[in-house]
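Participant: Input: structures, listed below.
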Structure 1
Amino acid sequence: MSTAFLFPGQGSQSVGMGSELFSRFPDMVEQSDEILGYSIEELCLREDATDLNLTNFTQPALYTVSCLQTKALLEEGKSPSFAAGHSVGEFAALQCANAFSFADGLQMVAKRGEIMSQVSGGGMAAVIGMDADKITSILDEQGADQIDLANFNSPGQIVISGPASQITQVLSPLKESGARMVVPLKVSGAFHSRMMNEPAAEFAVFLQNFSFSLPQFPVFSNVEAQPYSSVDAIPELLIKQIFSPVRWTEVIQGLRLKRVEEFIECGPGKVLTKLLRQIP
């Protein structure tokens with residue numbers, strides 16, 4: 001059976017995630033704590049989710065828990081033929097395919113979260129039940145020229161991203177023009193939009209400190225919705241991913257064209273599993 005491992009992004013974090021994994025893989029947890037300078041277990045298990053929901057903490061926490069769950073699945077005999085990750089989840093997908101070490105991936109993700117969290121004034125909203133052309137038309141009508149389409153999560157769910165003031169401005173017009181729901185997201189920035197160009201440039205410099213290997217099995221990128229084709233493409237696409245849309249619908253459709261029969265979500269929550277049902 002052909003299996004794809006799917007790795008979630010921000011929004012999937014929750015208090016208690018990884019609780020059954022930390023004691024199972026103490027070496028990885030210890031390595032994580034050394035790199036991050038704080039206890040990943042304490043961050044994920046404390047009752048107050050305030051820190052866990054901050055981008056600079058969320059991203060390394062999701063990466064670590066996803067990698068721990070991957071190790072558990074591998075020990076249980078599950079073996080992926082393909083992998084893909086939503087936004088920051090792409091790092092765990094690449095690590096699963098041994099494109100870089102767990103430690104290197106964690107350093108990259110920690111830096112990514114740090115620099116992305118420093119861009120203020122942005123917002124995001126999920127538009128449910130409206131296609132991309134219609135959304136773009138309404139944004140043009142409203143003069144919301146700094147908003148980008150950020151996440152193509154499913155045919156019926158597209159996320160917009162840009163200055164918080166413009167996001168607020170278009171919520172009612174989108175709803176009034178036929179969107180079933182327009183939901184502002186609890187994020188600290190305008191991810192996957194042009195507001196992330198500066199963090200992407202800083203991240204490009206940081207990635208020069210790392211080496212990469214060709215994934216041992218196909219890993220689909222968010223930017224191209226195709227498997228990584230070369231080692232050089234890995235840092236290039238991870239940089240572009242910060243300000244480019246997540247083409248998740250196309251990623252899943254591409255995996256289905258590869259005759260994937262089983263999808264396993266490797267990380268907290270079931271966001272990606274639910275999206276699978278919405279993607280033909």
Structure 2
Amino acid sequence: MDDEKAPAGIDPTIPSVARMYDYYLGGKDNFASDREAAENFIKVLPGIREMARSNRAFLSRAVSEIAGRGVRQFLDIGSGLPTQENVHQVAHRIIPDARVVYVDNDPIVMAHGRALLEDNPHTTVVQADMREPKALLDHPDIQTKIDFNQPVAVLLLAMLHFVPDDGDATAIVAAIREKLAPGSYLILSHAYAGDVSEEKHARGQEVYRTTATGSLTSRGPGHLAAYADGLEVLAPGIVPVQAWRPEFDGDAEYDLGKPNILGVVARVP
């Protein structure tokens with residue numbers, strides 16, 4: 001996008017993590033500041049484009065698995081800009097009338113999402129912030145579409161690493177889990193720095209400090225295990241997203257010493 005086409009209230013000179021992610025995925029819904037910040041991060045972590053694509057493929061496989069188990073409601077928190085294989089596209093191949101609610105706090109995500117989905121009666125886009133989970137879950141548009149007395153799959157993909165405080169991240173997950181009926185699912189993915197050097201880690205943090213979100217925090221398998229404590233974690237457990245039930249055996253190879261995005265899918269018993 002050209003900077004002069006920025007909607008009212010959007011400062012195109014401040015990078016957005018949603019638009020940077022769109023750039024990693026090869027999208028065009030981003031400004032010069034987003035592209036510059038993303039390229040600076042690519043210099044730090046050259047594999048970020050592949051990680052973003054793997055995270056997207058993880059979404060597709062996880063949603064397919066859960067829809068195949070009969071879950072008819074999906075709440076995608078921090079959905080980002082529409083791209084290929086959105087949650088509703090995956091779920092509706094299996095359950096054509098599955099209800100899908102997308103949540104984001106980026107006005108550009110709202111505009112694109114609503115334009116794309118305005119004729120889809122089973123899908124809604126809601127503006128809310130995961131950092132205020134109670135307000136998000138009580139949002140009237142979410143309450144209208146999602147029946148929390150029935151199983152629902154909640155997605156928090158590549159989102160919690162934008163919450164710098166461990167306690168705050170834990171509280172967000174706890175608030176969501178508290179709403180979930182038995183048979184619901186939690187789908188999480190999170191940035192993991194592995195054994196990356198302190199110098200590289202600092203450079204990556206510096207890039208994300210320029211964004212509206214302001215931070216990027218690495219957390220490892222122990223944190224994801226805590227988020228899923230007491231739930232039934234689906235095999236293969238907590239693994240890099242490309243290794244979660246890969247379509248091809250070669251995709252399962254990984255090294256936890258290297259930076260990656262970790263994923264987990266867990267069921268509420």
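Values quoted throughout were computed directly from the atomic coordinates according to the rules given, and no laboratory measurement underlies them. In this text the structure is predicted, and so the values were computed from the model without any measurement.
Participant: Who wins on percent of Cα pairs over 23 Å apart, for residues 69-220 alone among 1, 2, i.e. which is largest?
Facilitator: 1
Participant: Quick check on the output: 26 is relative contact order in percent (Cα under 8 Å, 6 or more apart), derived from one of 1, 2. Which one produced it?
Facilitator: 1
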